[in-house]
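Some structures to go through are shown next.
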Structure I
Amino acid sequence: MSFSTVAEVFEKLQNVVSTKGLNGLEAKVQLILTGDEQGEWGFDLEKDSVNILPGRLSHPQITITADSADYLKLVNGELDPINAYMSGVIRISGDLGMVMSLAPLFKIK
């Protein structure tokens, strides 16, 4: 599946996001997108649920910032997340150790 807008991603994400593979991880993750489709979304992970909320979360453990065009490349599999982080295309602040545990959350099929 290929997405052409950030809105499409979040419409789909609401229906397919799962805590499977997160092993009971609890976290607050803030996503900040800049560029043409700028916006902010929070992922509030609790033991058995993920709530995706528009706007800012209070006290997120992780904040991910990216240009909306680069975010679309990430979710479409056109941009490797590790290379994107290492080259500064996406910026991550907070608990970097926890970031690797979140990979299953962002796989959209």
Structure II
Amino acid sequence: MKQNYQQGWLLREQGQVLASLHIPVSTKAKYQGLLFKDSVDGAYYFDNTLAVHTFGMKFDIDVAVVTDELTVVKIARMRPNRVLFGGLGCGMIEAEAGAFSTWELQVGEQLEIKQ
């Protein structure tokens, strides 16, 4: 990806790789998120995010709300033109719709990020 993102891996606590991970490092990249994209490659992690939206997006996405320790507290499928509030101090992991089912991601699961 561009220099607006750090690259890493999203893993289960046991070390199983779920996806390549893109972490925005610029304010512009964080605010744009998946806007203007036609698909999702891997997953995106947004830390300290109060909410995510899908206004202007062309496709559905899976969103996981995670704590600072990367424990999954909520999972949602978001259609275009929706808003999901996570709460203060939460992070969000976004992936292509259906990815979380493929990964068998569950609420309460502990995740890791390796860079």
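Please treat every number below as a calculation from the coordinates, not as lab data. Nothing here was measured: the structure is a model prediction, and the numbers come from that model. Cβ atoms are built from the backbone, for glycine too; each structure is taken alone.
Annotations
- Structure (I, II) behind the derived value -2000 of helix-only ellipticity at 222 nm (-39500 (n - 2.57) for each DSSP H run of 4 or more, over all residues; to 500): II
- Structure responsible for 1.1, with distance in nm of label points 7 Å out along Cα→Cβ at positions 11 and 75 calculated and labels I, II on offer: I
- Structure (I, II) behind the derived value 1.7 of distance in nm of label points 7 Å out along Cα→Cβ at positions 83 and 99: I
- Comparison of I, II by distance in nm of label points 7 Å out along Cα→Cβ at positions 51 and 67 - largest value held by: I
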